[in-house]
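Take a look at the structures listed below.
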Structure P
Amino acid sequence: MKGNKNIIMVLLGVLIIVIGILVVYSNISYSPLKNNFNSDFKALDTETNKKNEYFTKEDFSDFPDAIVKYIENNGFIGKEKMDYAYMEYKNVYFAQSPERKLKINYSQYNFAHSPNRIALVESSIFGIPFEGYDYYIDSRGGMHGMLGKILTLFHQKGDKMDQGALCTYLSECLFVPSSILYNKNIIFEEIDPFNVKASISDEGITVSGIFTFNENYELTRFYTEDRPAIKDDGSVNSIDWSANILSYKKYDQGINFIDHVQIIWHYPEGDFVYFDGSIDKLIFK
């Protein structure tokens, strides 16, 4: 009994020390993942619209009618072609499962000239900072999560992550219309007046999905069967996925752009909303 008590005391001591280290380190301003996010942005922010070109109707003459009306009706014609879009969400509802829910801040860059995308998650678990870095850079995708800025909880990479991250880029390509002009590997096919199939190929990976528009030609949904559901333990399931835009608003640029977004896994037993938030800040450059 005495030996067991000693072991318990040692384990408690180790646990207290570990928690103490995490708390101390979490209060240091330096963050490895935020540093990666900022460094990757600087490296990717090299391709620019040097000619200061502006969107014209003729740019989209070969695209399906729904895409053309989306561009026209939402105020992109006459605006400068952007190199990237920066979107910032505050107090997003995020869940990895019905039992594991967080409030997060989410910042992302979507680049136009090549299919690159980076996103930073900032939150806390029991008062200890949690950060996640989601990326698709140079045809490789990954998702890295850290607790207390020091403890890696997961770092998922591989073919399925590449596929999933490329699918996410495709789902958001209309947020940055210059991307569908610069990336010739994004192909559109009209299904009917309000639905367009889109596909993208990159380094041997091809994914596709369907964009849906309302009667005002606001984008309301992207649906795909090509985005794998990857758990923290690395296991993979083939689950249908959709990004749903519930509302729009006018931003400073005079563009009618997405506001409230829900992202859903469509499991056989029922839909699971794992991201639910609204854009707090939008920058085009």
Structure Q
Amino acid sequence: MTVDAVTYSILIASIGRRTLLRTVESARRAGLASGASFEIVVADDSADRAAAQLLASIPPIPELVIVISATRNISKARNAAVEAARGDYLAFVDDDEWVPDDWLLAHRSVMDHSGADATFGSVQAHYPVGAPAWLRWSDPLSKWPGPSLWNVKRLSTCNCLVRRSAFFDHGLRFDPALGRSGGEDADLFSRLRASGGRLASAPEARIDEEIMIERCNARDIWRRALRMGQTYGLREIAEAPYRQKLSFFLSSLVRTCASIAMSIGYLVIGKKRGVALILVAGMNVGKMRAVLGLPVAQYY
């Protein structure tokens, strides 16, 4: 190991939201608690270097590295962070989240035990004052990686640890074509899995997320469900023949109808599962949009 060797690179793409400071501060505590060498790489994707200016307002952090992306394309920003990273392990977290001191250690425990190339943790959403009561009750924005070690359902950079080799040996990068719509993380990890990479669920690597008030409405949550389904559908049918696309469309239609019917039943008896099923319906509508070639909503 050389003097400049780094064990962990904690990667954060940001446009300078005020929550970035808390993210960086908590990431530094987790890095120190790991007992290993680490760096925090912030990719500033704002047009006016807002993230860099925000970080300049606090005392210098020796482990901090700032790279300027300025593309308003989340894929390009994350790729810039990956290229700048020197760590053997790349940890991803969003700039509206904060992590506990044992965050990296929790991921490493699962990764070392399983031999996985990437591990995915859970996220507890925190809703602001003024958020609708139904949103707090149903809590649809908290994230659970999967029901068992190898059954990872949510492939996201909001809380994950990835071996450096997954990017540099497999040649994987985030797709810039998805950099304004989102879904670039699920796309990349789906490609990693398809190339033989092992993905594991690490729910004990739990972090917290501050939900902005502008996200606390049914329209935004529905649109995100549509986008998730649509970007998934675009991956699945990219090279598919007409008959397979038709089958994909019809199965998505059936699942949409079934999800809506079941959601009504659950909501009638006061079960929050009903809201989750409405979002499942939204994702299946998104899959149908992919078959129809409709435009994907832009978020960045």
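We did not get these values from a lab; they are worked out from the coordinates using the rules stated. If you're wondering where the values come from, they're calculated on a predicted model, not measured in any experiment. Cβ atoms are built from the backbone, for glycine too; each structure is taken alone.
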Checklist outcome for this item: Calculated from one of P, Q, P(r) over Cα pairs in 10 Å bins from 0, in percent reads 6, 26, 36, 23, 8, 1, 0, and the structure in question is Q
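Of structures P, Q, which gives 23.6 when mean count of other Cβ atoms within 10 Å over residues 87-94 is computed from the coordinates? Please list the in-between numbers first.
Numbers: P: 16.9; Q: 23.6.
The value was obtained from structure Q.
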Checklist entry - One of P, Q was used to compute FRET efficiency 1/(1 + (r/R0)^6) of positions 95 and 159 (r between Cβ atoms, R0 = 25 Å, to 0.05), and the answer was 1.00. Which one was it? => result Q
Checklist entry - So helix-only ellipticity at 222 nm (-39500 (n - 2.57) for each DSSP H run of 4 or more, over all residues; to 500), computed for just one structure, reads -14000; which one of P, Q is that? => result Q
Checklist entry - Can you tell which of P, Q yields 2.1 when distance in nm of label points 7 Å out along Cα→Cβ at positions 191 and 239 is derived from it? => result P
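Given a value of -0.56 for log10 I(q)/I(0) by the Debye sum over Cα atoms at q = 0.15 Å⁻¹, for residues 143-214 alone, calculated from one of P, Q, which structure does it belong to?
Q
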